[in-house]
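The structures considered in this document are given below.
Each reported figure results from applying straightforward, stated rules to the coordinates on display, with no laboratory input. Keep in mind that this is a model prediction, so the values were computed, not measured. Cβ atoms are built from the backbone, for glycine too; each structure is taken alone.
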Structure I
Amino acid sequence: MEEYVLRVRIIIGGPPNSGKSTLAEILAVALRSFRVDAYAEDLDLAAMTLDYIRGIKPWEQRPHEKKEWTPELAKQAVERFREASKKHHVVIGDAPGKITDESRIIAQQASHGIILCRDDCTDEIEEWKAFFKSLRIRIIVVAISKMSGTGCVSVNGVIEAIIIGLDRKPRINEIVMSLAWHVKERLDV
């Protein structure tokens, strides 16, 4: 008899340049350290970032690879999300940084959501909450990214975090590990 395994698709939403790609990668790595089969998938096909963060491609190449969003790109992103879910128990999708028709098509595939905003645009958190709510996506984390200061993680219904230094250099620290532990517990994986 084949064992049924719950597949989790998490989408990280929030404004551009908040650190979504870096968080997707380091959260997947941290979850793997807790024996969770987690993978970060690049869903922002108009401005892909994960290959650069992982060191597969040089950063100088990225500006030349940016594209305009189209419904076809959104369909390709949906397919990437689905395919990654066939291979991994938890897929963390690095989503586009704006709420658009295309991002709605992609986000509809998610079972859970993480909102990440820079500390200078926290007013956008409510827009992302409303966006996820309209799609019936369960928000598990609301995080603020800062370039300096002190990070923290707390659990008050939704996991709340302040994450320092999401500057496209994947670094695992105690805040990320704590966040990963709470996400693991919340997902029961």
Structure II
Amino acid sequence: MTSEVQICNRALQKMGAKRIVSLSENSRNARSMNVAYTSVRDDLLRSHPWSCAIKRVQLAADPAEPDFTFARKFELPSDWLRMLPRDPSVNYNDTDWTIEERWVLTNDSAPLEIRYIFRLVDPTKMDSSFREALSARLAVETCEEITQSNTKYQLLASWYKNAIASARRTNAIEKFVPAQPTDDTWITARI
């Protein structure tokens, strides 16, 4: 079973640093990983539509209307990180909404159907390629503090580049519906 500590220990292993038993232990490596883990994980989740971190929900309209421009507002889920197109086969937003604070403002009727990247906190539900990319990113982010080595940083940056490319490629292959490129106005102008 994979845990946050195992992901961090993979990063420490690549750095050649001492491993940890817990993120709350009193050691420089644990403190560094503890500070970095949540923000690095959320940033990596937000950076790409990872299959393991996509949810679909229907949002109920809030009884209070927005002050102007839009007719309705919908509160975003507490685990929301990034909005995705409702239809996974398109590369554009097919709704007329905007996000302000933790609200979706729109003229669409309720319930509002959305797909989004959620804050995936359970490492056992993360794809193994994503976990490897997360370990690599943690190693890069904490390398300076833990190793003080520019050479090690360069090696870890290369590892991250390969790990993230591999994870994205694997994730793309597993998509059921390939995303279609948006039509260019140069092409559609003559239709």
I have 2.8 for distance in nm of label points 7 Å out along Cα→Cβ at positions 44 and 156, calculated from one of the structures I, II. Which structure is it? I
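Given a value of -13500 for helix-only ellipticity at 222 nm (-39500 (n - 2.57) for each DSSP H run of 4 or more, over all residues; to 500), point me to the structure among I, II it was derived from. Each step should come with its number before you reach the end.
Values: I: -11000; II: -13500.
Here the read-out was taken from II.
Can you tell which of I, II yields 3.3 when distance in nm of label points 7 Å out along Cα→Cβ at positions 20 and 172 is derived from it? Don't jump to the answer; show the numbers that get you there.
Working: I: 2.5; II: 3.3.
Source structure: II.
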Distance in nm of label points 7 Å out along Cα→Cβ at positions 124 and 164 derived as 2.4 - corresponding label from I, II: I
Given a value of 22.5 for mean count of other Cβ atoms within 10 Å over residues 12-19, point me to the structure among I, II it was derived from. I
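I, II: which one has log10 I(q)/I(0) by the Debye sum over Cα atoms at q = 0.10 Å⁻¹, as calculated, at -0.35? The partial results should precede the final answer.
Numbers: I: -0.35; II: -0.54.
Computing log10 I(q)/I(0) by the Debye sum over Cα atoms at q = 0.10 Å⁻¹ on every structure in I, II gives -0.35 only for I.
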Which structure, out of I, II, was FRET efficiency 1/(1 + (r/R0)^6) of positions 100 and 148 (r between Cβ atoms, R0 = 41 Å, to 0.05) derived from, given a value of 0.45? II
